[in-house]
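Please treat every number below as a calculation from the coordinates, not as lab data. Being a predicted model, the structure only gives us computed values, none of them experimental.
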Structure 1
Amino acid sequence: MKNRLINAIGGQLNIPRDNLESVCQIVYSVAGQMALASLWDYDEEHDSVSVQHFKNRVIKILDAYIDLFPEISTLFLDDKTGLAEDIYTVYLHNGLLYHSANRVSPVAYAEAVSDNICLLKGASPDSKLFMSGLGFYTVAKQPADRTTANLFGLQEQSFESYLENLLCYDEWKEISWPDNTEFLRLVPPFTRGYWQLEPNYDNRISIARFGEPNRIYTFYRYIDGVFQYKTIPEWCLKDYYTNEVNQKEYLRIAVALLMRYGTLPKIEVKETGNQMVIKVGYRFPPSEEYFFILYSWPLRFDFAPNETQVFTRKMSKLIYPVFKKEMISLGYQFVEELL
């Protein structure tokens, strides 16, 4: 009976069951689906539920399916709070729920169509939809009013154009660096970190950051024997949905600079059955990273809080062309190994 159940759920979500990993993928997606459904559990006095109610639903669903399939128990941690927190964060930063005063509520229905695939948010809990990771989609041929970028808060301007516009702000001024200044690494290997203690002594424009606890980010360059800087506007560092400063937003400018100098690693993709394994060599900016995570599965499910897998994940083959199209429009390059 349990095999028929998981096969039926996998079929409904368009996630084929092939092995234990695919069972984990189905359970992961269902946990997200049921957590969003919990947003409709509010009573007559409220139009929202608590954040904890949402996270508890994730844990409850995970525990229920792991009890049903004990063979996958070793692939998850006993403590599911990290996974619940991760699912909540991904939905929050992709605009799939409204947040206010430690409470969450459903968002209005909206959709975007790209390459005959309809991505959507705010669907009714009883809607029959496919899933890739935590994201919902269906097949559709009719165009929609909104683009994928607009629906999920992705950048719509190429990184090259974005960088050129930013460099028009402010004037270059001479500077002596504070002791705690770090400088963006412009060449691989990036496994040594994205920042270095020594500045670049050439004419390339880069980024510096200094100050504690709130870092200040500036452009800098070395010219005529002195360092110069210009301010990066604060709005460039704000999260799209929360409008709060996000210390990872510098990645948007960092990626643009690496694209300019030809040192950004290409996105490596390998086809495996009905899914694509996607390996990112340099972290995406927050909006694009959250979108990538939303529509993909991690390779492992036993991660604790703040251990989201951001470099290598699996994505439905149907969703991949949509993802690729958005990333190429920004300037990313792909290397594909297709079977």
Structure 2
Amino acid sequence: MKRIYFFVIVSVLLFGCSSVTIMDDARVVSYNDFGDLIELKSEIFELDSVWKPERIYSVDSLLILTDRTCANIVQIFNKKSRHLVGQNLPYGVGPNEKLSCWSMQFSDSRVYTFDLQVGDLSEFDKHDFLSKSSIGFSTVISIPGATNILALNNGKYAASHFEDDDSMLSLYDSTGKRENTHVDFPQMNLGQMLTNFQIRKFYETRLYYNFKNDKVFVTYGLTDLFDIYDSNLKLLHRIYGPDHFIPNLKINPMTIGPTKDTKFSSVYSCLTDNYIWVLYNGTHDINHTDIVLVFDYQGNPIRIYHLDTLIHGIAVDEKEKAIYGIGENPELCVMKFSYGE
């Protein structure tokens, strides 16, 4: 059980801590701001074939898993029948093949997949992608060293990368040319002088985008900081909490890595039309968690759920009022949590 029942945020301790700088543009939240903890019970959502899924997505009546142990990375299931109804993105280096599918985006008509191995974003026709196998695609942008690339409504792209400058997130035009619009790393007092490379290790990011709301959502692996930007990378809302911890790494001339006291924030989130769903850690376990934080697109804390089983990966169907995740029972499987109102 998480420590949520016992958490009381004492402001004098928070603001008196010399190692943490509370940014002027951040809204500081506590567990109490999310209201009462809501307990959710799980059921195993039995599908006719599940191997070793890494990501999970809910798209209309379909549940989509990505799995690099299959001949096709993308496995498509019908939620009602729970049967495999399609496969796509063949694994490989040949025509219409991919080495990885780090993330996926779904608009009304298009599907975008990001290949972390080569740093490119590819575009597919949505209907063909979900109904046919091994379809053709176009690579719309390639950024060597990119850790994620997002397609945006305005025809531009946002990307995080390992380029040698001080920016965390940059904007690219429709041709893949980098524009003079970027997002700097958050300013926190980390207690020492750091190089740009070291700062990147402190602020490992995950990027998400919602086409309907036209918002970019950013999470940081080693601090419970959450940012919401518009598609021009203007910061709209910055949320800090609920545990209020900062990145904690050990640095020596040869290596940079987490200390044994390092906490992890969020590795997986899901953006639906109405809400932002964060599968939140707040502990030393990077792989699995049982807490879901819900925000609206103005950065307001809305609800907090406690799941009765640990999961990694999260997908939400707002019409169905269901959360899906990848669990182990003891084999890898899909778990479903009905949340109601």
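Structures 1, 2 were shown, and helix-only ellipticity at 222 nm (-39500 (n - 2.57) for each DSSP H run of 4 or more, over all residues; to 500) at -9500 was computed from 1.
Can you spot which of 1, 2 the value 38, 22, 20 was calculated from, given it is semi-axes √(5λ) of the Cα gyration tensor in Å? It was calculated from structure 1.
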